[in-house]
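Next up, some structures in structure tokens.
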Structure P
Amino acid sequence: MRPRRVLVTGGAGFIGSHLSDLLLARGDSVTVVDSLTTGRRGNLPESHPRLRFIEASLADALGAFGHGERFDEIYHLAAAVGVRLVMEQPIAAIDTNVEQTSALLRFAAQRGPGGAPCPTLIASSSEVYGKPDKQVFSEDDDVVYGPTTKGRWSYACTKAIDEYLALAYHQQRGLPAVVARFFNTVGPRQVGAYGMVLPNFVEAALAGRPLVVHGDGRQSRCFCDVRDVVRALPALLGSPTAPGRVFNVGADEPVTILALAELVVATLNSPSPVRLVPYDAVWTAGFEDLRHRRPDLARLRAEIGFRPEHRLTDTICDLADEIRARAARPAPTEPRP
């Protein structure tokens with residue numbers, strides 16, 4: 001049997017690179033498309049006989065594929081991610097998340113084997129839920145957003161549109177589309193440049209700097225190791241009853257952000273203090289954040305029997321090791337003129 005031909009968009013990013021590793025280990029032939037806007041080429045093997053890397057915008061790459069290019073599976077992870085990136089570059093973030101997904105779904109509708117629709121997984125986000133007055137979020141819950149004058153909610157709206165598009169392609173075009181809503185994925189290769197809390201905490205703890213906690217620190221989240229998350233994605237795409245449905249993907253054991261900071265300090269034996277900083281000192285005045293965000297995983301467990309395997313302390317240690325190794329690598333030299 002020939003290897004599965006798989007397309008991973010955003011495959012040099014944090015989650016995408018771990019998924020690419022898993023698919024290569026499974027024996028697949030993997031094509032990665034990544035513009036390297038937030039992804040890193042170093043997240044992928046330098047060379048692999050079954051890995052093809054294309055550095056390009058997704059729209060350019062899709063347009064360059066020949067008419068005979070076919071895939072057995074598509075995983076769409078290319079997106080603008082992170083609260084800071086969305087707040088600082090809202091136009092680019094909105095365009096990226098909506099236009100790329102629309103182009104990808106048009107492509108997927110006719111690029112499976114023999115020109116049939118290709119099974120496609122669309123990565124979404126727990127941000128889609130907005131700010132409902134509840135602690136545990138289920139896939140069929142209503143969503144509640146703030147006004148359009150609050151840019152904080154633009155990311156949530158774009159990911160919701162992505163979901164509507166994927167489900168519409170399933171209904172109208174017969175595309176076997178599955179939507180995965182990620183809840184606070186963490187682990188090696190994640191960077192803190194775009195507001196990701198755990199790598200920011202680990203980097204500060206390793207450097208002996210204060211760990212900055214926004215607000216009172218009593219807001220809670222559920223953190224799931226990326227290596228557990230990516231195991232769920234091929235399982236969902238391979239399940240005959242998953243297409244046309246939405247699945248929460250993550251862990252469901254909450255921890256407050258203050259407790260997370262204290263856990264990082266204790267796990268890494270760091271001298272760093274933990275400091276509380278008001279939201280208004282970090283973001284725009286009136287910035288809204290959720291007090292609690294916990295997924296209901298009953299649907300995911302019933303579909304694929306999912307259980308996270310990595311403990312949070314192990315994830316912290318592995319992320320710290322990867323940050324140290326990254327810092328120890330020599331900086332790339334500039335080519336001579």
Structure Q
Amino acid sequence: MNTLVWQIRSRAALVLEPALAWTLVFALGLAAAALLAASQGAVELRIADLFGALGDASHPLHRVLWDVRLPRAACAALVGMDLALAGALLQTSVRNPLADPGVLGVTAGAGVGALVVILFFPGSSQLAPWAAFAGGLATIGIIVALVWLKAGQTGALRIVLTGVSLQAILFAVIALLTFAFADRAPAFAAFMVGSLNGTGWSDAGRTLWPSLIGLAGIGFGLRTLNVLLLDDGAAGGLGVSVLRARFLAACLAALLTAAAVSAAGLVGFVGLVVPNGLRLLVGPEHAALLPVTALGGAALVLLADTAARTLLAPLELPVGALLALVGGPYFLFILWKKLP
């Protein structure tokens with residue numbers, strides 16, 4: 001056992017040094033994406049003048065920056081970070097690169113939970129992230145229960161296919177809610193395709209707290225996540241309860257997904273594209289992978305949202321649809337490689 005622990009620590013030391021460099025690169029990339037998001041809009045602002053406009057309350061774009069662009073950029077970064085980390089956690093939990101909150105139906109389950117609060121408790125919007133968490137967690141529980149009852153074990157591919165089927169059912173529930181409350185159809189349409197239009201500091205704050213709880217949970221469970229990279233026998237030999245560790249990782253993924261859904265609606269594929277792509281750069285060790293995954297996911301959604309509101313301005317495109325144009329083909333590519 002001591003030899004195995006030494007091997008894990010040695011491997012982690014080998015990957016952490018180059019991963020620090022990649023973390024710095026992605027941090028700079030996120031900063032550049034934030035500057036671009038703040039400077040672009042109906043009225044463009046040179047990046048050189050950005051900080052002057054932000055610090056000068058008399059500047060004509062001061063309120064636009066502070067009340068519109070910055071909170072929207074903060075929401076986009078939080079949504080991207082949460083979805084990317086949720087994807088990485090789910091992929092570790094079920095040991096399948098196809099796992100993603102959208103693919104497994106966790107996003108749709110969280111969406112149903114959030115919609116229930118929005119429709120029936122309109123004065124309690126602060127409950128939306130927690131209702132979304134309950135919906136996402138219930139989705140994970142149903143998937144695992146169905147797979148376990150059928151096979152006696154949680155097979156990775158079976159989990160993915162069951163999640164895809166459950167996602168279709170949940171989308172049907174959302175469609176029925178949309179039909180039943182047709183007077184709110186425009187808001188539902190934005191929710192269905194994923195949009196950050198109209199988000200403000202209150203939305204950023206509502207998204208921040210579940211995100212911080214999820215990050216804290218990841219920090220405390222980092223060693224356990226790394227042990228899950230081993231086979232179940234070796235992980236159990238190190239004193240780790242594999243089933244409990246996988247369940248806790250899935251719970252954290254559900255919480256992060258819920259935070260993202262409550263702010264942006266049904267945005268998919270971020271958790272699929274970002275972790276899988278970055279594993280090629282930094283490897284599978286979570287101490288190296290998760291920081292760049294968080295930064296990469298935040299930058300991706302921030303850039304996608306900037307493109308969504310500027311490409312065809314004044315027409316605004318749904319950010320979820322733009323991300324699906326990238327994530328859909330990538331999902332097919334991974335599926336083609338994995339299936340016989």
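Readers should treat all values here as calculations from the given coordinates under stated rules, not as data from a laboratory. Quick caveat, the model's predicted, so the values are computed rather than measured. Cβ atoms are built from the backbone, for glycine too; each structure is taken alone.
Out of P, Q, which structure matches -26000 when helix-only ellipticity at 222 nm (-39500 (n - 2.57) for each DSSP H run of 4 or more, over all residues; to 500) is calculated? Source structure for this number: Q. Where does the value 32 come from, among P, Q, when relative contact order in percent (Cα under 8 Å, 6 or more apart) is the thing being computed? Answer for the origin of the read-out: Q.
Kindly point out which one of P, Q the value 0.10 was derived from, the read-out being FRET efficiency 1/(1 + (r/R0)^6) of positions 28 and 268 (r between Cβ atoms, R0 = 25 Å, to 0.05). Source structure for this number: P.
Using the calculated result 13.5 for mean count of other Cβ atoms within 10 Å over residues 116-123, pick out the matching structure from P, Q.
Q
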